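Dropping the structures in below, format is structure tokens.
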Structure P
Amino acid sequence: MARLGVSKVAGPDGIANNIKYSFYVGAAVSWPPSLVTVLFSKEYGPADYERIMASRMPPQKKRDWVK
């Protein structure tokens, strides 16, 4: 940020603008992927999860998993 011309001198709050703006940019960049995950990830109930996991296991382990 300092190379882009943002001040490196601490202001009255004791934090330089380049540090503040770096955190703002980091927050702005991390929000969209987080929202995509929250909005589009499917959660499975316990019964659905057991059925899905049992279908992915080899037959010899399937007997122990599904009761």
Structure Q
Amino acid sequence: MIGGNVLVNTAILQLQTGSNTTYLVDKVAPVYQENFTLDDIYVNLGSNIGMILLLPLLIIYLRQTSSMLT
């Protein structure tokens, strides 16, 4: 229950219990996040990265062109 939901749920709880002192508390729990690490794939692959990204798209285009011509 976050934000406005707590207010609505508290109002519903107070109506159901008949007590104005009953309320819900909104709590936030921290989430673990790993530190950012720099990926060296562009350094390791160098100028070959373009071919690795372009090849699958080129194969799709060539297969489509081949099927249209046949």
From which structure (P, Q) was FRET efficiency 1/(1 + (r/R0)^6) of positions 19 and 51 (r between Cβ atoms, R0 = 41 Å, to 0.05) calculated, if the value obtained is 0.05?
Q
If helix-only ellipticity at 222 nm (-39500 (n - 2.57) for each DSSP H run of 4 or more, over all residues; to 500) is calculated from each of P, Q, which structure is the one that comes out at -20000?
P
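Which of P, Q yields 59, 24, 5 for semi-axes √(5λ) of the Cα gyration tensor in Å, as computed?
Traced to structure Q.
FYI, it's all coordinate maths here, none of it is from the lab. From a predicted model like this one, the values you see are computed outputs, not experimental measurements. Cβ atoms are built from the backbone, for glycine too; each structure is taken alone.
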